[in-house]
Structures are given as structure tokens and as C-alpha cells.
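So, here's a batch of structures to check.
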Structure I
């Protein structure tokens, strides 16, 4: 099963130093039955893209909580055994934000990651604005929601694990 672990650049730096994503339990996103039902698709590629998007949104939330982090979303894609990822229950029942969320019971060696996805430098301004508007968007402000959507319009770039030092430089 492919899982998508949301991070920030400082979090990626820490994982690179430690050689692993952790500590456990580790929050990630994957193609779960609930995500499949919500997305209404049987196309694996589309569903994995949706899970990646959920992780990117979680990375944005991490950025909103860490004003010192560079304004670039980071997601690490890792293949794990199906039994390694347990569905994370939604808080309060039907929580759309929890769709696709899973918990990994163990840390994961960074060297086995399939890819690292990171915003391009030209997304930083939109990502910064989205991180600042997130609370208002959550409260129902339509204008703030449009700002958050502006960050989601940026595609995350794909990098190999061996390229992490260059991303952190």
C-alpha cells in the first residue's frame, strides 16, 4: 500500500538526519475504502492522487502551525505492507478532513521512500497566503477558502530520495 506522509521542510530535514520518518504512530494518507467511496472512482491513479492531495492539505495545516517553516508543502510517498497502516477514526464521526487518513504503527526508513513531493519555489507566496487563511476558511469564510484553493492549484513536484539534500540546501 502506498501511503503519503505530510511534512514541512524542517520535518523533512529531521527525517533525513534520523534516516527515518517517525516517531510512531505516524500520520499518513492512503486510498482507504472511505476515500474510494467519497471520490467515487475505481481508477487507482486518480485515487492515489486524491490521497496525495489530502496529505498536501495536511502539510499546509502543519505550515499554518509553524510560522518559521518555509512556505512549501512536503509529502513523502512510501510503500508499506497493508497491515502497517490502520485507518484513523474521524473525530466526531463523519469528518471529511479525515478521509484517507491512516496511522502507521512503526517508523519508516526514509531510504525506502518511493518519492518526495514538494512545492516549487514559485508556489511559496500562494502557500503562505493559504496557511494564513486556513483558520478563516475552516470557519466558513468563502474568500479565505478561495485563497486556500489557490495553494491547491499548485502541483507538487516529484523528487527522488537521493535528491533530499538538494531540497534542503
Structure II
């Protein structure tokens, strides 16, 4: 029965991802209409595949590999998943129209330094990292947690470097 509930959780996260894409598409149109430029787009397809793979891997680990729910680990990981979602949507709200799944900078707009951005420059990636290991571990999907975390570390190195360069160029 825990497999079914876990599948529902993965489905809810998938719906959340679709909501992000709707917001990103709307924000992209707004940004482009104001002269926004996308940079660093070469890694984006890999990012889409990796994040889709996270959700698929969670399900495969549970349904095919038989990973089990262990309450001592599963419940704390579920709390981390919920907190990571809260942080992600706080970032989206604070960035407003400037938030996107792609790297897009609109010339002339000030850099956002409020909310979680007053604490550190890339709080959304804290949410991504936490979710990337916590979501699989809710139901003991160790392999998915490990593979996603390793691949995501490489992706984030490229992504953060690209974002920093875009922001530096736009706000120089």
C-alpha cells in the first residue's frame, strides 16, 4: 500500500513541475517582450531529462526494484520534500516575473536581493538539491537518490556558472 501512496506523491510532484513550466512559459514571454535574453541554453535539455528521470527513477526503484518504506527515514525525508517545495515557491514568488526554468535576464531590471536571496545567491538550488535526495529516500529509493545527486551536482556547476555570468553581464 505504501507504494501506491508514494506513487501519488510522485504524481503530485509531477503536477507541481507542470505548474512551474506554465509559470516559466508566461514569464519567458514577459521577459522577451521587455528585451530579455536567454543564455546558457545548451544544458537545458539535459536538465529536463534529469528532472524527469528523477521522478521516473523514484517509481522504478519502488515498483521494480522493490525499495521499501522505512518510517524512521521516510517521514523525515517527506518533511524535507515539503520544505524544499516551500522554499522553491518562495523563490518563485520573490523573483516574480523574473523567475524562469531557463537563464533569462531582462536588461535594466535590478537584481533581486530580498526573501531567500538576501541569505545566499541561489536558494532555489538548495531546494533542488534537498528534493533530489529526499524525494527518493521517502520510500528508500537509494539508487535514484545517488544517481540524481551525482548528475545534478555536475549540472548545477554548469547552471550556476551560467547564471552568475548572465547576472554579472546584465548588472555590470
Structure III
């Protein structure tokens, strides 16, 4: 399996993968259905994908992870130095095989090498804490339970002493 940056030719395969991965997801709004593919499409169209990696097995795209800028309203944060990881998608038939883990680890490693200060994620604590994410910070997203909004510093500064509301790209408003 090869983990690599997405190319323009991957867009349709990524969309199909995301639709399959999030079909009937337990946390999605039943009235909206799957919207994660629209988020990635909106980020891509706006040039706001800071990093987008795919897991390719043979000719098939079996996994994808996207990172985009997040704004944190704190004086000590330089604009553009924190990102949000969303969504993380793995083909349903390939879930549980470590593909998502490989994508996340490689993405975080690449971002650290680029000098990104930190990454936030909204998701299941039991899954994301194994990658170093935690909710022991003072960052918030209005309307989201604190335990599902996690952060990780990549710059080696610990702990996270920021108190800020997180703001996401408008593509997340779908």
C-alpha cells in the first residue's frame, strides 16, 4: 500500500470513497445525510486543503485524510499554524486494517516536518487519543461536547494553555 498526496485525477475516487465510508454514519444528521465529500470538495475548490493524502492499494484508493486551516481566536496563535484533520475515510471493506492509522500518522509526521504548530480533530476519543490527541485543553467549538473536540501540539510545546474558540473553513458549513 502506498500513502501519497492526492492528485487531481483522484478527486472522483476520493468522493466515492468518502460517500461509502460515511454512509449511515451514526453521528451524521439524518436530514442532511453524508456531507463529508462536500466538505472536501469545497476545501479543494477553495485551495484550502493544506494536506490531502490517499492510501492506494494497487489501482484502488482505499483511504483518505484531509487537513485544512483552523482559526483559533488566541493572541498567542499565529494564523495558519494550526490545522483541522477532517475527514478521515477508509473503504468499508478495508476498515480495521490500520489504513486510517497509517494515513493519520503519516499526515501528522509531514505536518510536523512543515512546522505546523498543532492539529485539532472532532471525533471519537477512543480512536483519536491513540495518536496523541486529547481534550485536556481550553479550546472549544460551540455546540460540541468537549470530549469530542481534541487537539495535539506538533511543535513540542506542552501542555496546550490556549483558551480559544475554533473556527473552520466555510466548506464545513454544508
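Assign the value 15.4, 46, calculated as Rg and Dmax of the Cα atoms in Å, to the correct structure from I, II, III.
Derived from III, not from the others.
Which one of I, II, III has helix-only ellipticity at 222 nm (-39500 (n - 2.57) for each DSSP H run of 4 or more, over all residues; to 500), as calculated from the coordinates, equal to -7000?
III
So relative contact order in percent (Cα under 8 Å, 6 or more apart), computed for just one structure, reads 22; which one of I, II, III is that?
Here the read-out was taken from III.
No lab work stands behind these numbers, since they all come straight from the coordinates. Keep in mind it's a predicted model, so treat the numbers as computed, not measured.
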